[in-house]
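Nothing in this text is a laboratory measurement; each read-out follows from the coordinates by a stated rule. The shown structure was predicted, so the numbers you read here are calculated from the model rather than taken from an experiment. Cβ atoms are built from the backbone, for glycine too; each structure is taken alone.
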Structure I
Amino acid sequence: MSKTAAVLTPTAEASAAAARPARWQDYLQLLKPRVMSLVVFTALTGLAAARAPIHPLLGAVAVFCIAVGAGASGALNMWFDADIDAKMRRTRGRPVPAGRVQGADAAALGVVLSMLSVMLMGMALNWLAAGLLAFTIVFYAVVYTMWLKRWTPQNIVIGGLAGALPPAIGWAAATGSAPLNAWLMVLIIFLWTPPHFWALSLYTSEDYAKAGVPMMPVIKGAKATRLQILLYSLVLIPVCLAPAFTGLGGPLYLAVAALGGAVFLVLAWRVYRSKAGDAPDPRAADRDLYDVKATAKDARNLFAFSILYLTALFAALLGEALTGTKALELLS
């Protein structure tokens, strides 16, 4: 085989993929299973943290509906963003830009799953949870994907509300209400989202620029982005400590929030003092997402640790709720 024949261009790859029937794995990928897993995890935490009696079957139905709703949002996002995804190394292998699934099929799947998840949630649990789920799907698929993402460098800040709502949906499914502590979990994810994604965008900014997505480093520059990461981090960590003062988190949660928050701030400070994002990475475009040049390692480290920190926070809340650990009430 010649060298020319051995290397397919993206267009040739898409044509080859389109020539064969889509596999079930392609449709599963449309649902963004990795994103779905985080949504399910935070929603389950919200449901358990409510500490309200709920039949296990109904609890499972609630989590199922939230997972399906998240998958529906992912499918609609992949349908509408196929043109952007095709230009970015991180997303060009997705089913629609790669030609493995037709855009119309992805859109149809998203619409059907959206209606299924919302209606089942309303009929099986309650309509507050169903309404919050419907709002989340519409906000992500329409407000964020179709408008904010292509319009403003604040796309991640405002659009982050969609990814932050699952704990409130879970809480509402269990109790039929969404009190302060439910929204406190939402606020934690909402404030976590900008430093998490901006750290990633510092070392993938050339991808966003090529695709025409106005991410913060592309529009405001790397230096301004690093400052924004530090400022958001300084606000985020005190908010992460707040559940220990409101009767939501217990001693394990307080320890995780405090120790992990200290590490988070150190990493954010290092990003601020670094030169991450000042110059594009000249190496091969197909390198691994975590394979970055030396000046971007601080941004990569914050991005990776931010995932661990959020997971640890919600794991602590979930563990305390499931074991019946008494929550702290430091303000009482």
Structure II
Amino acid sequence: MPFSVDPVLALRGRRVAVLASGDPFWHGAGAVLAERLVPGEWRAHPAPSSFSLAAARLGWRIETTVCLGLHAAPVESLRAHLHDGARLICLMRDGAACGVLAAYLAGQGCGDSWVHILEALGGPRERQRTVDASGYDLADVIAPVALGIEVAGGPGLPRTPGLPDDLFAHDGQITKRPVRALTLSALAPRPGEVLWDLGAGTGSIAIEWCLAGGGRAVAVERRADRMGALRANIAAFGLGSRIVVAEGDWPDLVADLPPCDAVFVGGGLTAQGLEHLWSRLRPGTRLVANAVTLETEALLTHAAARHGGELLRIELAAAAPLGAFRGWVPARPLVQWSVTRCV
């Protein structure tokens, strides 16, 4: 459950004991308290963690098992981990949440996955049962509970940037897969970093930024008719806690956005907007912008001459039927400007 340190800190100076879960430094009370106290004020006596107990019951290697706390996270956050043969240990909020997770597995084509229900590990009420996800019908599961999942079925999400376009809800206006892969390569996501996705559209860049290892993202979109698809895509990948959505024209909003490490401009680029954006960037911030019109291409060419960076012209063609044969159908050429602000 969410833990408030205020009642504990109110007793500062007295001898206080806090009883927490077996591993209080895994999304737990221990870390929250340690951040508010000074060395010497506290001492921790950890017991075996739920993950250690679950692995010991199942005989699984922890180093090759995905360990997740799903007390407050949506089941969609599992999506990136659902590869055939993967093993997951998930700490659940309650018994009802276990049924929701099993139904989600079945809906993702992983109904043949084995689900090990591990209740009250390490205590007198400990119980272990195993069912397949599609046949899950247990109504008497009691917390605390963990699930061990042996994933079966489904190819899972690729680890490389450039997910198939049909994984996103969109109206045809989406940064296409090959261009998205090149854009993510230029953005170079790193753990803990923040992205501004300006003119986000479907949110595909922000989503892939997070999936590729970036920390968080802010997706700014001005068109109200695209907000539904944007939010649906974020939810479908379980990234609601890592991507913030802002509605409006991004030149009007960047002054109020949190500091970022990288910026992608997907739409709404003007000379005035670019100069305003550039003035907001901290040294070391990476900026990537794509242009498909001659006017925006000229704008990026001028910006590159002034601020430096690299210009890349991207021309793609896909094979398509041409009578009884096939021919190349070219896509619109695209110019990409990538730059790191130095000063």
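Upon calculation of percent of Cα pairs over 28 Å apart from the atomic coordinates, which of the structures I, II produces 55? Here the read-out was taken from II.
Looking across I, II, the calculation of relative contact order in percent (Cα under 8 Å, 6 or more apart) that yields 18 traces back to I.
Which of I, II yields -22000 for helix-only ellipticity at 222 nm (-39500 (n - 2.57) for each DSSP H run of 4 or more, over all residues; to 500), as computed? Computing helix-only ellipticity at 222 nm (-39500 (n - 2.57) for each DSSP H run of 4 or more, over all residues; to 500) on every structure in I, II gives -22000 only for I. Comparison across structures I, II (criterion: distance in nm of label points 7 Å out along Cα→Cβ at positions 188 and 260) gives the highest value for II.
Starting from the value 19.1: which structure in I, II was mean count of other Cβ atoms within 10 Å over residues 308-315 calculated from? It traces back to I.
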